[in-house]
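Bear in mind these aren't lab numbers, they're just calculated from the coordinates by the rules spelled out. Please read all numbers here as calculations on a predicted model, not as lab measurements. Cβ atoms are built from the backbone, for glycine too; each structure is taken alone.
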Structure I
Amino acid sequence: MGVFIAISVILIWALHLAYMLTSVEFSVSNPWMYIHIILQAWLYTGLFITAHDAMHGGVSKNKKLNKILGTIATFLFAGMSYKKLIKNHGLHHKNPASEKDPDFYVKSQNFFVWWGVFMWRYVTVIQLVIMAVAYNIFIHVLGLGELKVIIYWALPAILGTLQLFYFGVYWPHRKPHEENMEPHRARTMKRNHLWALISCYFFGYHWEHHDKQHVPWWKLHTTKPKN
């Protein structure tokens, strides 16, 4: 089931992106354009969540298959390095919301400052080259308009990054760290499965994720709540 869901998320993301680039009218007066952008941002979030599950071995019991699907998902998300992500994510779970946590910023709790530092820590030269090559393929090989590629391809990725950062890093781990967040220094949202799915693939149940790291996103709502 995990492999089926992971492949489904990847395929739906790809098919919807192709549909947007070829069939959705690019016009500020087209309300469907905005709906598709929001949906594609949510699908971008799903790509990363799929890679995240792979990091925890939650996609398949086969380690090689986990790595393959995780690598594909992170590459499609933004040309990211799965190897670097899995290393840093391991440190995040080992030392959540501390100086040793590469996802945590101890000097400021400001959302945009923290997000900027977070992005800076993960962006690599190779990633930028990959994204530049992809951009030029869209423009010069496939003959798509520059603004259309930016709005339909790049913008949803940025929105997905903001969604992931808010629900997966900033909100659950920001200070003050209260007693009920221990031992993971993580908050969790009140049980509302529909909102939890829409907001970030149940990732708002964040204390539960830290407590049961092997549980994939689509089963996270079945875990025992913190409170």
Structure II
Amino acid sequence: MIRSIFIWTFIGVINTLIWALFGIFLSLFSTTGRITHFYCATPWSRIILLASGVRVEISGLDVIDKEKTYIYIPNHLSFFDIFALLAYLPVDFKFILKEELMRIPVLGWAMRRAKYISIDRSSPAKAKSTFKQAVDRIRSGTSILIFAEGTRSKNGHLQPLKRGAFYLAIESGAPIVPVAIKGTYKIMPKGSFKIKRGSITIQLGTPIETIHYKRQNMPDLIEKVTGSLRSMLEEEN
């Protein structure tokens, strides 16, 4: 437990503060947040993984065009999903976040400057407005990553995928890339602050085109993405 307290202090205070301030500085030289992503968020995450004794392997990168716009939908098991994706998914993507997270001092400012996309659900009008902004960003060439389960799994199993990510995909026409993450639940499950050493695997599934889907047949798209995730998660490492 002492080891975990040390790591969290390092992650939560020193490492995060330094890189968040550096990210705010880097954002002065990039209107897209690309520089901040690769030269701030990526090394920040790699340091966390290294300090925690966590190794990461990623496969399936050959199925994507790194210059193309996608909506990445991973399963969500742990805070370490975020670190692993930032560190080892070698594309410029933006997280979809709750508006409240953007209000965190320093870290929230850095995320906003990095052009992460927030969804304000405080009222239907604000939710609709921020949803439209997110669609416009995707159409203009911004790849996004959204945890469609909505929250981390309590038992390590895939939860039902919520509709929000699929509304964005259908409205923007961007293909969906299912992303299967394994190993993070053992490292730090939801509800625990103890960090264990271990290994993480990330596997990218074949992109799923969305241009032929409408809101009426959205359940078919959700089922297709869910099936792809389950298939990859059930494979032996």
Structure III
Amino acid sequence: MSDPIKHECGLAFIRLRKPFSYYHQQYGTTLWGLNKLYLLMEKQHNRGQDGAGVAAVKLNVEPGYPFMNRIRSNAPQAIADIFQQIGKEISELEKYHPGIQNHPGLMKGHVGFLGELLLGHLRYGTQGKNKLEYCHPFINRDTIPARNLALAGNFNIVNTEELFALIGKEPSDTTRFSDLAAMIELMHTFLCKEDEVSPQQLDIKKVLRKTLPLLDGGFHVAGLTGNHTPFLLLRK
């Protein structure tokens, strides 16, 4: 086992249980979930000042439309930079469609990060300094929704090279020593195999049971799949 994880990267996770119309009626804004995510990330500002990232998954999206989106920043004020970019998209939308914020359904369709599942991360860099490509979440994409995977967390895994060798993938110089890169590639491999066996009833628990025994180290991780399955993992 590795040394225990200490006061490092920050993680925020939100699962909205009601439709966006509820939050608009109850709180006066369709952006309630995004606003809460911003607050959760700001409260952990000291836990990662080398970068930040946000991933969002939308439920019940029509085929052909984006359902998983990600934004990352390594700016000096990364959290502010991310939410300013999201805010700019909303401002532009309001400019060409005045009053659209009073229509939650249209807002969901037009705003990329207006999802029911929201994942935020603050990076405390241990490698790669504050390069953007090391910022979480990482995403593995696929044309099949269930095989899309987003992961973010805090890691101290010591067998990353073994994990890449196990799945027969040669890591790049960027990902060779990345705990998250090794974990997402391993998990995504098992996810795709599980989807081949039972595409209509994909069980993320089976994927996790195969993945976790192979990881040597400590971590706390949050993940989202393209078929709307969130999960949280913790090992001290």
Could you tell me which structure in I, II, III was used to calculate P(r) over Cα pairs in 10 Å bins from 0, in percent, for residues 120-215 alone as 14, 32, 24, 20, 8, 1? I
Value 0.45 of FRET efficiency 1/(1 + (r/R0)^6) of positions 56 and 168 (r between Cβ atoms, R0 = 30 Å, to 0.05) was derived from the coordinates of, among I, II, III, structure III
Out of I, II, III, which structure matches 2.8 when distance in nm of label points 7 Å out along Cα→Cβ at positions 144 and 160 is calculated? III
